[in-house]
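Computed from the coordinates by the stated procedures, all read-outs in this text should not be read as laboratory data. Quick caveat, the model's predicted, so the values are computed rather than measured. Cβ atoms are built from the backbone, for glycine too; each structure is taken alone.
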Structure I
Amino acid sequence: MLAVGCSNLKTPATADVAVSKAAVENAVGAGGVEYAPVEMTAARSKMALANKAMADKDYKLARELAAQAQADAKLAQAKSTSATAQAAADALQEDIRVLRIELERNL
């Protein structure tokens, strides 16, 4: 079993890097660059390092960096989703406030 685990570290981490790349792209699409720039910078940096590790055939490092990039991207996407939801809630509260003012004027 140990041989299987070791040989697995020598195989290309293409799938791991691809999944992480998709996570970074999803975070960008969700507004991560605007709402979580620090996390997006970290995710992109780690993706670049993962790609370099792939080119250097250091598949273990590539997997680790890809996993870190994916975590950063997911955090960025969550922050973006939260900020977007908060902005929508704030806008709704403002609409309600305006409606109350209008109702009071008409009474």
Structure II
Amino acid sequence: MKPKDDVLMLLLSSVDEDRLTTAKIVTITSGLATLMPFLPYKYIGQDRFPVFIRTGNRSFFHVFVVFLMISFATSFSALYLLRKYPKAAKFCKNFSITSLVSAMAFATFCFF
């Protein structure tokens, strides 16, 4: 194998790894979003909140949902942009990972 072939194989494996990572994030975020309506809930005023959220953390629950949506959107964008714009896809993937970690941090704060 020539050194040029090694670089090409490394690039291909990097693209496959990025695709797998972003596909996992899409799966996780869409699964969480699908399960949200099935959680037991209560009404506080006109707003619907899961039962196991403390009353003082209602705005943090909204932040959790927003970060979950951002993570889904950016990971889906990374999958879409991966072939033609790999730098933009890398940025979207990293932003998606950051958003997912932030969402999990807020979920931990809200739920526990």
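Miscellaneous remarks
- Distance in nm of label points 7 Å out along Cα→Cβ at positions 51 and 91 from the coordinates reads 3.4; which among I, II: I
- Among candidates I, II, the computation of helix-only ellipticity at 222 nm (-39500 (n - 2.57) for each DSSP H run of 4 or more, over all residues; to 500) that gave -30500 used structure I.
- P(r) over Cα pairs in 5 Å bins from 0, in percent derived as 2, 12, 18, 18, 13, 10, 9, 6, 5, 3, 2, 1, 1, 0 - corresponding label from I, II: II
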